[in-house]
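Structures follow.
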Structure I
Amino acid sequence: MLEYKGDSLVISSKRLFLKPFKYDDNEFLYKLNNNRKVNKYLGTNSVSMESCNSLINKWIKKYRNDYIFNVHKVILKAKEESIGFICLKKDSNDNEAELGYNFIPKYWGYGYCTEIATELIKNSFEETQIERVFAEIHPENTRSIRLIKRLNFKEDNKCGNNSGKLYYFDKNIYHSIDK
């Protein structure tokens, strides 16, 4: 669902809401990006604070206040606590977007990513011209593969840019499921 937080329109669910990154979120991003469990399938062991600052600056410039296509902090409503991030990014193809996510491990297994990804994808199909959302997942990341399948993504036969498996969810699938 969409709701206002202050003067900003945000995507929310029963337990969570999304918020764009701000400059002072660098410590949270640093902590998340340097967690070994989070990075296990990403091919990186650690990220510097400088890199985190650079990423946040890039996201702020690129996405401004876009409430759909952005890299969003995921906030637990009950505690107003940042528990991860989720993104929907468009690059060269205006009809498709890539879904990505990382959560602090202590919040894994509670359905948070499924819950907020469902809302983000729903809004992308209902509020924009997006026809397809895809995700690239390391073939050994079984938790993420189970999650993406719970979201009704289908396996694509192509390999992604980083040799991961590609999964997709398109408007035909979206319109065929009970909402």
Structure II
Amino acid sequence: MASKAAVAAVVSESNHDPKSTQTVAALQAFRKRHGDAQQAHAQLEAQPKTVDLSYYRSILKNKAVVDDAEKLLKDFKPVSYDVSEHLKAIETFEAKAVAKAKETADKIDVELKDLQATLANIEDARPFEDLTADDVGAAHPRITEAVENMLKKGKWTVPGYKEKFGELSLM
């Protein structure tokens, strides 16, 4: 059934999107109600379905009550409900859940591609020990500009360095 596939898709993607968490919660609530309904149905199915009116005739003195009960039982017709609207609502909910699951899966695929590209960059990068100041300046030209500006102004210390790392001079 498509609902099991939808639930599996939603549950597998639930850790990434807050909307899918809501969807999973709604599906779990629906599952619980469905399980409760199935349990109640099973209990009712296990009960005997016939009434032994002869037993009641032998016990009760007022036979008219038993006759009235027998007439009511024969005339009783259970009410039938049209559940097509409920089924349509369930199908709509299922379709939305599947659509959200697919949307979440697409988002995760994009994130995975980005993460794989980042991982490839990290793996292909040179070790930190092999970097030079020229390499860092080429990667971030703002750093080179800031250093040149400080040298022009005669500043030989980096603002905030002592506060963050302390005084490192021995004398």
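Every number in this text was worked out from the coordinates using simple rules, so none of it is lab data. Since this is a predicted model, take the numbers as computed values, not measurements. Cβ atoms are built from the backbone, for glycine too; each structure is taken alone.
Comparing distance in nm of label points 7 Å out along Cα→Cβ at positions 66 and 146 across structures I, II, the highest figure is found for II.
Of the structures labelled I, II, which one yields 18 when relative contact order in percent (Cα under 8 Å, 6 or more apart) is computed from its coordinates? Matching structure: I. Here helix-only ellipticity at 222 nm (-39500 (n - 2.57) for each DSSP H run of 4 or more, over all residues; to 500) has been calculated and equals -24500, so which of I, II was it run on? Label of the originating structure: II. Of the structures labelled I, II, one was used to calculate Rg/Rh (Cα atoms, Kirkwood Rh), giving 0.93. Name it. Matching structure: I. Comparing distance in nm of label points 7 Å out along Cα→Cβ at positions 50 and 82 across structures I, II, which is largest? Result for distance in nm of label points 7 Å out along Cα→Cβ at positions 50 and 82 over I, II: largest is II.
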